[in-house]
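Here, each number is a calculation from the coordinates, and none is a lab measurement. Not measured: the values here are computed from a predicted model. Cβ atoms are built from the backbone, for glycine too; each structure is taken alone.
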Structure P
Amino acid sequence: MPHAALAHPPRWLTHAQLHPQPVAGVREWLFNEDSLTRRLTDLSRNGFSVVPLDEGWQRLRLDECAALGVADGSQGWVREVYLRGHEQRWVFARSVAARSALEGSGLNLAELGSRSLGELLFSDRAFDRGELQACRYPAAWLPDAVREECLWARRSCFSRGALGVLVAEVFLPDFWRAAGIEA
């Protein structure tokens, strides 16, 4: 599922750079450094599931290449999933890793299936998590079923040696309703 190039790609901003700041409840979910998988599992009272949408080798977006420190147009493994609570789509997640760093790293993202990548990254102490960034995610980059303007998203890069796995998570309207937060 190739992603359209945008005339104005989003500006991913750290907590300190984000102005105006979103409401406290939104901020707490965007910048909390705990495992999102665990937090969603708790919120759903163990009604959490991962539904893979698309995965495979693709050309990475420019913002992803920049975040991973690879040349524009680099190939990478792209995994897109829904993180669900009680069968509702709560989060759209897109995880990418540059082919040049992934091959030979010992990490096989193709084997995850319906398991959470977040749990894998948080359980492997060799991975260091970079700073969280947030933006209003472009609707053009979302699957048709959840395409909506101005949804809050966050991303961070998990690094292990030369390998970087960039994980972006877009919070969908059903999530905010379940969390009882006015986004």
Structure Q
Amino acid sequence: MARKQTLVLVMIVVIYCHARLQDSYSKLQYGHRLDRKMIDSFVNFSILDCAEECLRTTRCKSVSYYKGTNYCETNYENKSSASDRFLESPGWIYSEKEDWDIDIVSSCSASNCSINEKCKSLPMGKFKCVLSDCGIPSQLGVNLSSVGRWEGIGIGRHMELECFQNYKQNGSRVFRCQTNGQWITDLICEKH
């Protein structure tokens, strides 16, 4: 009798989980993406892998996904906070973090990772927090609207930023996100 009860319980959990994922899939926005607000990107991901990466990353608010190449971008903004960067883009799929059930990331659903960290699942229902990004550069005089299409704030990523028009630029425009979670650059923007 115990075996029958276990089987029924497993079937109920599977049906419940499937129904919750079906609801998340119904909220996907086809033909749209968020541009130039990327944390990191990944290849050979499914849309579910992409959503899970966002759920594990504390700073992530949305994802942009290109099904043709199984390409995923995690974003530090969403269409509400960056409406000018929410674009019509054929072939892309846009989704927001809150459209997905946090329970799909198992042990990471209870993580307390800091804003620049993401959760990595460990065996036995445990997890650890690891650095995910360097945050938004906050250097004086730097124009963040000059971010390039493929640039991100994730560990190992880079950005090429310009100074505002009324600032003189000295040094390289390149900001590199180091493994310690700090930006490295020699760019100095001096007010005219």
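Ranked by distance in nm of label points 7 Å out along Cα→Cβ at positions 157 and 173, structures P, Q are led by P, which has the greatest value.
Have a look at P, Q and say which one yields 17 for relative contact order in percent (Cα under 8 Å, 6 or more apart), as calculated. Corresponding structure: Q.
Taking FRET efficiency 1/(1 + (r/R0)^6) of positions 85 and 125 (r between Cβ atoms, R0 = 25 Å, to 0.05) as the criterion, the highest value among P, Q goes to P. P, Q: which one has percent of Cα pairs over 27 Å apart, as calculated, at 22? That value comes from structure P.
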